[in-house]
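Below are structures written as structure tokens.
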Structure 1
Amino acid sequence: MKWMKDGCILTDEKEFVDLDAVHAMLSRTYWAKGRPKETVKATIEASLCFTLLREGRQIGFTRVLSDFAVYAILLDVVVMGDARGQGLGKWMVKSVMEHPAIASLNKMLWTRDGDDFYSQAGFSERKDLKLMACGSSGVQVLP
């Protein structure tokens, strides 16, 4: 699928994913800093991916991990610094949430500081749920 807005294209076609660009964007985040390129490649291969392009250049990325029956987890939402503040990240997340493969599923994410951003796409904090993690070598547990 492809969506268009303000000269940008959002696509779920993996052939448009630029591994180097995604790795570079994720390397600048607090949650994926230090993630090896091979790991990024493996996450791309195992996920429903969305690439945000402007003039053929990748400027954003996100992915969804899902069983495509009940749950979908939104992960690794990133937009390049020079493309931020233009509403592209909000548009990307909203478009992803409406994707036919996951639109009817229970969607979730975890964030340390994106409450306001994600609430605009329909996410809300659930006081009745608790995030639990089982840390092991190679797994980042966020504070």
Structure 2
Amino acid sequence: MEQGAAMTPAEKFLSRVEHRQTGPGRWQFRVPTRKDRHMSGAVRETDEGVLLLHDFGGDSVPDILDAIGLQPSDLFPEKLTHHAKSERRPFPASDVLRCVAFEAMVVAAAAVALLAGEPFTEIDRERLILAASRIQAALTAGGLADG
């Protein structure tokens, strides 16, 4: 990067979180607002340089930004050359699936237990409801949910 050159929104954000690239202009990140073993956050850089963020674990973008010392304005480039169009599907389905893979395993384990006739404890039921809720939120955030 040239001396004196401003950092892009992606560079600002990614320099402050543990992440891995999943494709051109796409990353997963470990959400800094909680101790998580899984990368449940997704980042996408639009053609206009705007950064789209979502935590498939449910934490809000303002809370995530606050935890790493950024503001919502840091998600936008210094100057947009034209109005950014809205994104019909802001995150690719493959990124959504990667971020909720653990939740899908929770649901699968519950299905196996149900088929085996094992009773669910209250804790099991609450965790299953949370997993289903996170998967539904991920589908909605990814633009994949049916109306």
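Read-outs throughout are calculated quantities, based only on the coordinates presented, and are distinct from any laboratory measurement. Just so it is clear, the structure is predicted and the values come from calculations on it, not from any experiment.
Which structure, out of 1, 2, was relative contact order in percent (Cα under 8 Å, 6 or more apart) calculated from, if the result is 17? Derived from 1, not from the others. When Rg/Rh (Cα atoms, Kirkwood Rh), for residues 64-111 alone is calculated for each of the structures 1, 2, the largest result comes from 2. When mean projected area of the Cα convex hull in nm² is computed for each of 1, 2, the one that comes out at 8.9 is 1. One of 1, 2 was used to compute helix-only ellipticity at 222 nm (-39500 (n - 2.57) for each DSSP H run of 4 or more, over all residues; to 500), and the answer was -6500. Which one was it? Traced to structure 1.
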